[in-house]
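Below, each structure is written out as structure tokens.
Values in this text are rule-based calculations from the coordinates and carry no lab data. Quick caveat: nothing in here was measured; it's all calculated off a predicted structure. Cβ atoms are built from the backbone, for glycine too; each structure is taken alone.
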Structure I
Amino acid sequence: MSRNATTDTTKLGRRTFLAGSAALGAAAAAALPAPAIASGTIELRMVTSWPKGLPGAGTGAERLARTIEEMSGDRLKIKFFAAGELVPALKCMDAVMDGTADLGHDASFYHHGKNPAFSVFFAVPFGMTAQEQAAWIYHGGGWQLWDELNQKFGIISFPAGQTATQSFGWFKKEINSMDDFKGLKMRIPGLGGELLKRVGGSAVLLPAGEIFAALQSGAIDAAEFIGPLNDLALGFHQVAKISYGPGVQEPGGMMQLMVNRKKYEALPKDLQAIIRIAAQWMHEDMKVDYDIGSGRTMEVLRTQHNVRFLRLNNDVLTGLGNAAGQLLQDMMDAGDDHMKRTLKSYLAARDNTMRFLRFNEQAFLNARTLGIKYPTA
């Protein structure tokens, strides 16, 4: 995203991202033919949880669909649907399971209610960063555990986007102690939501397109949704002026591309590989889009909209961290065999990746804060 594109997003505000209605979605569903194979072309339907044109997640999912088409030489043609155009934003997994859609792009923690382990494969509070999580998924046994879970629901999933460490959220009042979480109603899904409950708050699950209205009306007191790149587009700065970091609830948010398992297994091997490799490319592409775009829009929010970017103090971070540790211990103690094996694998990977990152990369990041004389743009 260029600086001009960021400015354009500011001017457009929220209108671009809140288009669509339930009636439109129903009409689209009724008019669609079943996926077809004609003249060597396989037609697939792809749904997402993201408002049309939403920077990062939304635009990335659409690029992924077009990339799969191009890599396949148009042997695969994908009909792309933003949130609400075919199914509601939080029903992507159901649509892929029942064949309404062939592919879906969303965040697995939206399906925490189906099985809490789905949240582990998106983000764990005080868990692994984006690169650590990728190491676990690709080289530490994480994907095999994820696929074991997905088989029960008739889908197969691939990492297909990363938000990196998210913001902690938007607040109308400062958070100065753990007592400030008591009674707080916050839009926060997955294990972050479970963490909030542990410290006395109430977690609310809402899709991106419904957060602004809930925050504006007072239905919720605070909200988190990735970070500045999306927050500017969704207009949160219009109703709240404090953005807290770091996003300890989601230190690395891994998006997924779901595919109906029967549909995927029926594809030729080369087309299966194209879907898998395109998803892996999007995993990196979306992360760097967020990396550079969030920094730019953070400055827009600070200088043009008077947003205060504050850091959670150490007492609050320690309180949240201890609550997160107890949450994971309780999940291991009460979980089924798969949950126990998943968390043990996750924690082993965290220990291994953190060992060298602490010594090397974290030390380097700390070194950049030492007041070194360095040119700026």
Structure II
Amino acid sequence: MTLPPDQLQALAQRIKDWGRELGFAEIRIADIDLSHAEAGLQRWLDAGYHGEMQYMAAHGMKRCRPQELVPGTLRVISARMNYLPNVPDSEGWRAREAGRSAKDAVISVYARGRDYHKVLRNRLQQLADRVQQEIGPFGYRAFTDSAPVMEVALASQAGLGWRGKHSLLISRDAGSMFFLGELLVDIPLPIDAPVTEHCGQCSSCITACPTQAIVAPYQVDARRCVSYLTIELQGSIPVELRSLIGNRVYGCDDCQLACPWNKFAQKAVVDDFAVRHGLDRARMVDLFLWSEEQFLRHMEGSPIRRIGHESWLRNLAVGLGNAAGEHYADAEIVQALAGRAEHPSAMVREHIQWALQQHGVNLPA
């Protein structure tokens, strides 16, 4: 795509304006040179921090080379979209999240609404359509956490924020409660400058991690991360980590709740991220009683659906075990767990047995 510099500059501004019209909070443009990130990615893989996420190792350095992923790529249009639900008293969302009962199901804020993959890809496609209407056919591909793309590195390079010590992107204006998406394009658009980092000496996210998964600033051992354990892990959750997970049954926001910059977190402007099925106030025991059919029906269009009913029950069993509390056995919880003690899945049975033991109940083998 060949356009004179003044037209490229005007196009870049229009792309940013169109992005806001489509619900993106901010759009900026980066070049594609991520060679500086390759050594760090290789060290992370060599340490085995990716756990069972074999796709991370399979793609290797391709993640740092957008031009190999999509030949002809010259620039990356990096976009962020806020997802904090626009609910009453949303200003006090961090205190509300931290004040949940041990019997409540804690589901990561981003997962309580519609699947962000679909929402962002659809709007990125609309953005690409507008560009095409303006300049004619051009080469592009849209991505949202769906391909070997180093989203945080590109967003940081584009100036959307900086990588925090928890490895997520942080914006001075919006904290970190947002999704990222990209358009890889063959248009030599003018690039935006990165911003400076502002974590300083703060280590709140490292201290807050319930499983000590942030092993060093900017280094996360996924094998210990609650999000990995409750979403990516296919088998049994390591026994030594179960009690540390608490009632976090899908993902974990603790590092973000602790981050001072999230006092600036912005509300979502698209309805897709509104809370569905009361997932911001659900009791674990109620969710545990869902049949597979109920789970699939309630989670239609949700990112949670992809883990499947077995992993859902596994996660909830761990949470229910951790809800034993000072009074030890809880009759309602024990009854719910015992009711599924003969579940056809050996993984589910194992976690139910562990949970019952936390309540002082040992079922006969």
Structure III
Amino acid sequence: MPGLAVIAVTYGLARFGFGLYLPQFRAAFGLSPGTAGAIAAASYVAYCLTAFVAQRLAGQGRARWALWLAGSTAALGSLLVAAAWSVPVLAVGALVAGSGAGAASPALVAAVAATVRPDAEPRAQALVNSGTGAGVVVGGLLVLTVPDAWRPAWAAFGVAALLLTAWADRASRWPTAPETRPDAPLRDLVRPLVAAVLAGAGCSAVWTFGRDLMTGAGALPDDTTGLLWCVLGGAGLIGGLSGDLVLRIGLRGAWLCSTGIAAAATLLLAALPGSPAAVAVALAGFGTAYVALSGVLIVWGGHRLPAAAPQAAAVLFIALTLGQAAGALVLGAIADAASSRTAFVVAAALVLAAAPAAEPAALRPAAGSGDPRR
């Protein structure tokens, strides 16, 4: 439970909260879609840098340091957002807040492995992973109940990040011996790397501009969009069954299914952003598909490099996040030059472009293939 709570605040709130509160930020600071996309892109890049540092700390037996890197950056960034008096301060706050999630995953993977029994570890890792959806639901409920109180909400995110990090620290056992890590050569990951970058770029539209599209082009009220954001988070819990999906229909089938649903959901949101029923279907499909495709990437990396599955998973998730950074930047520019709906159509095309990269063979997941946390 403490690990789940840390993932909820670092991923679901501090990282994805920028897209959730983008309508309020645009009203308060006059942000254009291009500027918002640039801020989101910088946050994604910061996530990758923090993930790299945390991976090294965990490998040196300092996973506890990585946990506090996650909690402190999420807290500091959230408090900066809460106090922001200008666009540059808001940008720095969002960047720092979003970076914390990158350190949370490596720290908590190590904590769970050292704390629970080996036979209970897969279920414990899955439970911790579900925190992303839980955090997204909490954020949606906040917007639903107090849509204009974004400053108190972000201040609460900061305080919660520190308190929950301390809770997870006290509840965990921490490995101290450095890990022996085999190399993960990039040449063996070319196909999944390309797929991860393209999928990340396309999926950035919903995470960064989804709620802004609903309130802008769709003219939906804040309480409605807050409730719909809860649908997105709740559906993400279903995506955690991606491992079972691979077992049933193979890696290629699971990848085609998850990318196809994500693209269709993005197109549906672009076509009918003012219809609550259509948006609910779109966000439910996207939430499920996004978490599922993240899980498929982990299985994919494990099959490409079975002796270095966790390292392969880390590389692929950094690629997914770099794709989100590029996507947020490019799609924001497209929204500025054309329209938000046009940007979402381009985003769906990017996700579809990732679909054919999947392995043609029906593969089965390797044991111990990593942490499907996104």
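In table form, for the structure just shown:
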| quantity | calculated |
| --- | --- |
| Comparison of I, II, III - label where percent of Cα pairs over 21 Å apart, for residues 97-224 alone is highest | III |
| With Cα Rg over 2.2 N^0.38 Å derived as 1.05, matching label from I, II, III | II |
| Which entry (I, II, III) yields the derived value -26000 for helix-only ellipticity at 222 nm (-39500 (n - 2.57) for each DSSP H run of 4 or more, over all residues; to 500) | III |
| Among I, II, III, which structure scores highest (criterion: distance in nm of label points 7 Å out along Cα→Cβ at positions 57 and 353) | III |
| Label whose coordinates, when distance in nm of label points 7 Å out along Cα→Cβ at positions 41 and 345 is calculated, return 3.2 (choices I, II, III) | II |
